[in-house]
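K.L.:
Scrolling down, you'll hit the structures one after another.
Bear in mind these aren't lab numbers, they're just calculated from the coordinates by the rules spelled out. Please read all numbers here as calculations on a predicted model, not as lab measurements. Cβ atoms are built from the backbone, for glycine too; each structure is taken alone.
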Structure P
Amino acid sequence: MFKKFIIYAFRWQLSTPILWLVVRNLGMGISSTIIANLIGSAIFFWVDRFIFNAKKNKITELWQVKEESPCQSCGNPGALWRLVKTENYDRSDAKAVFLCRRCSQAKLRELEGRGIKAAFCHTQ
């Protein structure tokens, strides 16, 4: 973690020449600019870490939707769904099986029992 911070702080220091031009016109020198960059990197290192790690922790899902067709499980007509891909579940290459809301909810409960998480839940 410390190594990442040092690299991050160095990246911040690369902006010193531009920032120095602004700070110099306000009456400060290069040392003030370097200190300002060190303070900025110490603050924004944690902010950026939070922002960019938040994206990694999200579950991304891919669903297919089919309008007004019979469910391939119970035969009831209506809007159908198919979970194609989520964390540790990938049916991209499998034969498509579209299910109605009731059958799809049952399938999601079955998948949850096997440790596969799906964030989306249809409510129609």
Structure Q
Amino acid sequence: MSNRTLRVNVLLQRELSDILRKHHQTEAVTLTVTEVRVAPDLRDARVFVSIVGDETHVTGRLRWLRQQSAAIRRELSRRIVLKFLPKLTYVLDQSAQRGARLGQLLDELDHPPSGEES
């Protein structure tokens, strides 16, 4: 990955987080932009978001984010000057949930539930 791509990734992540915090504060309170991956041609970007809440809340917030994508992209184009502003695709980042589940499984290995012997 080129240095330019890495800089664009970080810039997009920072600006998207700021837009959500300032313009959509009440709707995006449980939403965190965890990573942005821009394609090498800078035309497409995958925005990974982590959403705290139960399954229905997560799907609702992701649906809301996708509905607001045009407005968010417009605001992003006002803040960032690039030859081509990437088309943003929002993806649910489940790494935090997987990490928590893995930690839970490791704890269960160290301390089996009562009634079982190791």
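K.L.:
Computing volume of the Cα convex hull per residue in Å³ gives 184 for which of P, Q?
P.N.:
The read-out comes from structure P.
K.L.:
Quick check on the output: 1.2 is distance in nm of label points 7 Å out along Cα→Cβ at positions 2 and 82, derived from one of P, Q. Which one produced it?
P.N.:
The correct label is Q.
K.L.:
Still on this model: Where is relative contact order in percent (Cα under 8 Å, 6 or more apart) largest, in which of P, Q?
P.N.:
Q
K.L.:
Something else about it: Between structures P, Q, where is FRET efficiency 1/(1 + (r/R0)^6) of positions 10 and 90 (r between Cβ atoms, R0 = 30 Å, to 0.05) highest?
P.N.:
When FRET efficiency 1/(1 + (r/R0)^6) of positions 10 and 90 (r between Cβ atoms, R0 = 30 Å, to 0.05) is computed for each of P, Q, structure Q gives the biggest number.
K.L.:
Follow-up. If distance in nm of label points 7 Å out along Cα→Cβ at positions 26 and 42 is calculated from each of P, Q, which structure is the one that comes out at 3.8?
P.N.:
It traces back to Q.
K.L.:
Taking FRET efficiency 1/(1 + (r/R0)^6) of positions 66 and 106 (r between Cβ atoms, R0 = 41 Å, to 0.05) from the coordinates of each of P, Q, which one would give 1.00?
P.N.:
P
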